[in-house]
Every structure is written in structure tokens, then in C-alpha cells.
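Trainee: There are structures below to look over.
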Structure 1
Amino acid sequence: MSWVARDEAVVWHGFTQMSCFAENAPVIVERAEGRELIDVEGRRYLDAISSLWVNTLGHRVPELDRAVREQLDRVAHSTLLGNGNRAAIELAEALAPRVPVEDPHFLFASDGAAAVEQALKIAFQFWANQGVRGRTTYLALGQAYHGDTVGSISLGAGGFGTDVFDPLRFPVRRSPGYDDPSWADTAVSLIEEHAPELAAVVLEPLVQGAAGILVTDPESVRRVAQACHRADVLLIVDEVATGFGRTGSLFATEQCGVRADLACMGKGITGGYLPLSATAASPRVYEAFLGPDLGERTFYHGHSYSGNALACAVARRHLELMDEWEVIAGVRERAALLAELLRERITPLPAVREVRQRGLMVGVELAPPEDGLRWGRRTCAAAVDRGVLLRPLGDVVVLMPILTTTPDELRRIVDVLAEAIDVVCTG
């Protein structure tokens, strides 16, 4: 029995139509080295999507492997509900001066959607704890994607098969996404008009990732943040995809020169090793929850594996390596090279409608002449056949190389993508 058949017999894959799973030739990974994944047959694939945007420094990094093993010799997990653990404290101390929130406190979870869900509940209860009535809704953007829990899909602008869950979704105010040049103007107007009913504004700073890498400029984000401040509306930045170096700074919000009330992070926080996420809260927000023991101001929310010691230990070592290896400077250099390669090899192709890039986050939008051609999926399949792992968002091919990807590996990614587009779209 093949590995694909064994997989299909017992595993239900997310965002995957299982009736087509086997025929789409899935890669069954057994191990990895550096920037390459190796399947059960020994074939190698350059990981050009960072294992769905989570891997930062590569696979099997000796220093990160060691951090996990050393923590195993201490304790793998203990509850953070009412008690603490050293690994979580040390990670929070290391993150505090780096996140785009002043003097933060961190509430840990296991994935980005949970971090966003926490932020939504915190923002809602923040106003309730102060006796403020009516601040019960949110402003989110068109094209937004913030995860797949009920709260996060409510913030999201649909798509990804979420229409079936419309009866569960709560309504939000909706401003245009980054594909609209006037998105910030509209957002500012809506904030000013609806401030008395808004608990918070939620946005992905600089890049709407799952929308197909839609990008905006720092000044537009800054204008919206300033409007929140003037109107006394909380600002939540979703840095799950953009955090930990992807855009050329540790957090994308840094480039906008603003501070948020709440920041959500996940994906790259552990370098792609273990599930971990966090919601960072400003003093103003955190202090609104302080009160008598077991009182109504308490935030009655938490997860069994919140602040898992193994994940926190590897996340802290990952932060240290980001500094020791000067990763952010390297990202800027690689991003400049990647932009040049895309400009030379991909942008001129007749099948390409647009190339969008911020740092090492790239969306190559294809232009099929009619619906149903599945150019995105077929192009990625052709790239995988050539040893480069890509994944589409509709007809947008996403490139998200690992932050330590070498110049030669970047050239290989772009060469393979150009060949795949040629084979699928013109062959």
C-alpha cells in the first residue's frame, strides 16, 4: 500500500478536497535538510513556501534542534493557567522589546487564528470592563483573512469556502482591501463615523497574505492607526503572516512607525518548529482586566497548551539566532535580488497579470483567458515536478522562500517558476 493511499485512508487534510487528494500527487515528506524537504522516495524539493509560511531559518537547524532537546531535559509542558513556566517567561521577556506594542503582556496560544480570536475577545471585554456600552463591533478590510475560527472568519472577507458558515459569522464594518488605492481614505472615514460602536480595527500591516499578497504602503497604515488613536478605537495588527522577518523588518508594523493596542503573532515565531502563537496587549488594555480574584474583570480564556515550554524554548533561541545571523539584513538583500529576478524573468511573461512583492512575500498573479483552467494549481504542480515546492491561492502563485535561502536557490525558484508558467500557460 503506497504512502499516499495510507494517508488518504486515515488523514483528513485541511483546505483540501479529499476526493482529489491522491490524483493531485501530494508530496509525502519524510525528512528535511536545510531548505529542502525530502519525500518518502528520497526526492528533494526546495521549500519555496516555507512550509506554509512558518519556516524562517531552514529545516533541522542544529541550534534550534539543541534548544528543543535541552528543554526536553527539563520539562515538556506545564499549565500556564494560574501558574507559570520558565521558558514562557524568558520568551516573553525576549519578545517584549521587539513587538509593535509598548510594554506588552503576552497571552500565548498555538496558532494564528487562536491569537486573533483572543484579540477579538480581549477588545470586546476591554470596553465592557469599563462600563462602556455599544462598543461591540469591528472594522476589518476587504480581502482580509485572519484565520479559520468563527471569530476570525467573521473578520475575513469570505472566500476559502467560508460562505457555508455565514449563519455563524457576526457582522463587521468593512473597508476596502489593499487592492483599492483609496482603502485608507475609506477606513479613516468609517472610523470617524462609527467610532462609538467600534471595539477595534483589525488589519494585516502592509501585506494581505491570503488575498494573494496584496500590498500597501506604510503611510496608509499609519494614517489608519492615527485615526484609531484620535477616535479612541483599539488597533489590532495581525502579524501572523508578516511577522518574524518576512517583509524586511522583524514585524511589518515597524515600517509604519506605529504602535498597536494588540498584536497577534504566530507562524514564524518558533522558526517553523512547533505550534505557538501569542497576543500582545498594551498596558492600557491589560490593566483594564485587573480586579478582585475571580471577579468579573478576569479574562476567562486560555488553552491547555498555552505557553508550551518546548515551543517557548525554541522560539526564544530562534529570536537569538535572528540577531546572531543578522537575518533581517539578509532578507533585505535577498528581497532586492528576488525583485530583480522577477522583473527580468516573470513580469514580462504574457501569462502574468501582475507581480506583487513586499520583502520575501511574493504573489505572481496569472491571467488565464477563461475560468476553470486552474493555471495556479497546474503551475505549482509543474514546479513541484521540477523539485520546487509552491502552493497557489487561486490563480496567484505564492513565493515565500525561507529567509536564509541562498542567491542560487532564489535563481532556481524563479527559473523553475518561469518554466512552469511556460509549460502550463503557453505549452
Structure 2
Amino acid sequence: MSAVRGPDVASGPPRATPPLRRNRDFLLLWLGAGVSVLGDRAATVAFPLLMVWYGGSTTEAGLVGFAGLLPMLLVQLPAGVVVDRLDRRRTMIVCDLAGLLAMASVAVALAQGRLWLPHMLTVAFIEGTAAIFYRLSERAAVRNVVDESHLSAALAQNEARARAASLLGQPLGSSLYGVARWSPFLFAAASHLVALVGLLMIRKEFQAERPRDTPWRLRAEIAEGFGWLWGQRFLRAAISLVAVTNILFQALSLALVLIIKQNGGSPATVGVIGLVSGIGGIAGALTGSRFVRRLNPGTVMITIFAVWAALMPLVALTSHVLLLAALFAGTSFAGAILNVMAGVYQVSVTPDGMQGRVGAVAGLLSSGAGSLGALAGGFALSAVGSTRTVLAVAAVMLATVVAAALIPAVRGARRPDAPQGTPGPSGTPGSDPSQQPG
């Protein structure tokens, strides 16, 4: 009869997962991507300043801005396929090299007193394209770099980083341009170099093992991304509803500019409101993971939609700068929490081999909705003015809240980490309805 084996003393208790702040690879990824985004934002702000003040043409400024945004429509879906196919770290390295060379070429040309429109258009398009590949790759990589229990906190920190970079990038870009017109682009090139060095120092793989030597089928693989997303009932409903809110917020932002102008304010006033709103967004991102860990995604979405519906009509009832700043800070705070929830849910439930395509499809739908909102908001403001436009936006937002509360896939969605067989928010046990085919 064999002896009974006691506990393995040599192996000891299981090692606890180190806190996220001690995850060296995540910190390198987070810091490098943050510096890169900050540099891109500073350069994006400097482009129109360069074309208007140095080039003397608002038309050319618009063309350069269009060239920078065009990749969102042309490149995003193919980029998702590439991110799912190729090594994500190498893809990000190529993006940083492309951004570094493109931005350095602008700095060198301007230092020599040269400004050539085709050069600016090419650089803006390259930078916009690289940013899409980089963003999709980084978001897909996070799940492989951090422990599963840290995913919500990691994505919350990414959201806070993005909002902070956007907030700081505008004054940084304009200030650097005031020092020397080439300096924002040199800073952007240096930021890509910092991000590149960080990527080379990361040890962990950015993706799970995947099959090799399979033929490329661009259309079919893009269709797989659409098809998978369409089969996820919660994601399908959530993206549709968020697309509506993106349209509304574009119109609301335009209305704010008109309200400030009609009440004797200046562009600087809009900037102050934007600053306070950005701080609200950072605060929401930093606290977002707490809500995501405790509440179901449907509850988060419906609650945030209700907060927006309550705050939006108040914009039409005041022209006081501090009140407007507080209202927009509130919407940004809630929006950041929603972004964290959506990011955690999407990254958690999406197979690793489809992260790029699913993220690209979601991004395309969101960016397309934003452009429609700017167009519709401009027509509405011209036709009926700011007060009626804001009230109409608030009415549509209220209808969106009702729709979200009535859709079973939203109301009954559970956290991806919720144990199977436990009651969802709707009180019905069983599998997550958002995971069932539509």
C-alpha cells in the first residue's frame, strides 16, 4: 500500500498576481503609447496653424485635415485584418517608424523654410494610417500583457491616458508652434522614438498562438468580423445605440460654440469649457473600472444614457460659462465610464484572433456616426437655432434611454466574468443572452 503524500512544501502556496503598477510590460506599453498619442495630438493641432499662418490658406488647412481623417474610412477595416494576421508588436514598431520618419521630414523641411502641400497631405495620411494600426494593435495586445483580473483597470488607465493626451495635446501643440513652427513635428517624431524603444523592451507576446501559412482572404475576413459582431446581441445593440449618441454629441458640441458666440463669448471660452470637460473625462476614466467590476454592462449603459438625458436639456437653459463647463464635465465623466465598460466587454468576449477586426468594425461605425452628427448639427443650428437644436438632441437622447431599457440584450447583459448559471440583471438564470446568435 502506497504512502499518502502530504502537501508539497517545496512548491509553497500559489504565487499572488503582482499589482498592475508592477507589471513592467504593461507600464512600458502604456507609457510608450501615451507619449506617442500626445505627440500625434500636438502635431494634429499644429497642422492647421502651419497651413493658415505660414501657408496662408484655409483651403489647404482643410485639405490636410481631410487627409489625416481619410484613413478612418479607407484603412480601418483592412487594418483590422492585418492586426489579426501579423505580429502585433512588429506592426506597432512599423507604425512608430513610419510616424517618426514622416514627422521628422516635416520638421526638417520647415527648418529649411520649405512648405509643400503634397508633402503635408502625404504626412497627414501616413500619420493617420499608422495611428489606426497602432491603436487597434495596442488594444488587442492588452489582454495578453496583463492578468485577466487586471483587464478592466488596464483599459481604464488607457482611457484616462487617451483623454489626458487629448487634453494636453492642444495647448502643447500650439505652444510649441509659437516657439518654432517645426518644433511640434520634431516633438511628435521624438514621441514615436520613445514609444519604439518601449516596444523593444517588452518581453511578453502581444497575441495568442495562431495558425500560420493560411491564405489571405481580405473580404472574407472582414466579413467574419462583421458577422461575429452581428451575432453578439449585446454588442450589436450597444454599438447601434452608442452610434446614435455620437451623432447627438457632435450636434451638442456645435451648439455650444454657437451659444458662447451669441452671448458674447470668445474661442478662449470654448477652450476653458473643453479643459474642464476633459478633466471630467479623465476622472471618469480613472474611476471607471470600479463601476465595471461591480455593475453589469447593461446597467452601466442605461444609467449613463439616463445621466446624459438629464444633463443635455440644461445646456439650452443657461449661458453661464461655469454651469456649461460643469454640464459638459458631467457628460464627459459618464462617457469615460461607458468607454471603459465597452472596452472591457469587447476585449473580454472577442476571440484573440478577431480582436483587430471587431475593433475596426466598431471604430468605423462610431467614426461614421460622428461625421453624420457634425453635418446634421450644422443644418439644424442654421435652421432652428441653438435652443431648439439642444432640446431636440435631449429628446432623442431620452428616446435612446427608453430604447436601451426595452432591449432585452441590453437589459439582461452580464459582465463577461460573471459565473455561468447565475441570475442576470433580468432575473433569468442561464447563459448570457448577449452571447447568443441574433
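Trainee: If distance in nm of label points 7 Å out along Cα→Cβ at positions 109 and 373 is computed to be 3.9, which of 1, 2 is the source? Walk me through the numbers before you get to the answer.
Mentor: Numbers: 1: 3.9; 2: 3.3.
For distance in nm of label points 7 Å out along Cα→Cβ at positions 109 and 373, the value 3.9 is produced by structure 1.
Trainee: One of 1, 2 was used to calculate volume of the Cα convex hull per residue in Å³, giving 181; which? Please list the in-between numbers first.
Mentor: Details: 1: 153; 2: 181.
Going through each structure in turn, the value belongs to 2.
Trainee: Supply the structure label, taken from 1, 2, corresponding to helix-only ellipticity at 222 nm (-39500 (n - 2.57) for each DSSP H run of 4 or more, over all residues; to 500) with the calculated value -26500. Could you put the intermediate results ahead of the total?
Mentor: Values: 1: -11000; 2: -26500.
This figure was derived from 2.
Trainee: Given a computed value of 23.9 for mean count of other Cβ atoms within 10 Å over residues 141-148, which structure among 1, 2 does it belong to? If you can, show how the numbers build up before the last one.
Mentor: Values: 1: 23.9; 2: 19.6.
Corresponding structure: 1.
Trainee: Given that distance in nm of label points 7 Å out along Cα→Cβ at positions 261 and 293, derived from a single structure, equals 3.1, which label among 1, 2 identifies that structure?
Mentor: Details: 1: 3.1; 2: 4.6.
Traced to structure 1.
Trainee: When log10 I(q)/I(0) by the Debye sum over Cα atoms at q = 0.10, 0.17 Å⁻¹, for residues 61-172 alone is computed for each of 1, 2, which one produces -0.46, -1.02? Walk me through the intermediate numbers first.
Mentor: Values: 1: -0.46, -1.02; 2: -0.37, -0.97.
Label of the source structure: 1.
Here, each number is a calculation from the coordinates, and none is a lab measurement. What you see is a predicted model; the values in this text were computed from it and never measured. Cβ atoms are built from the backbone, for glycine too; each structure is taken alone.
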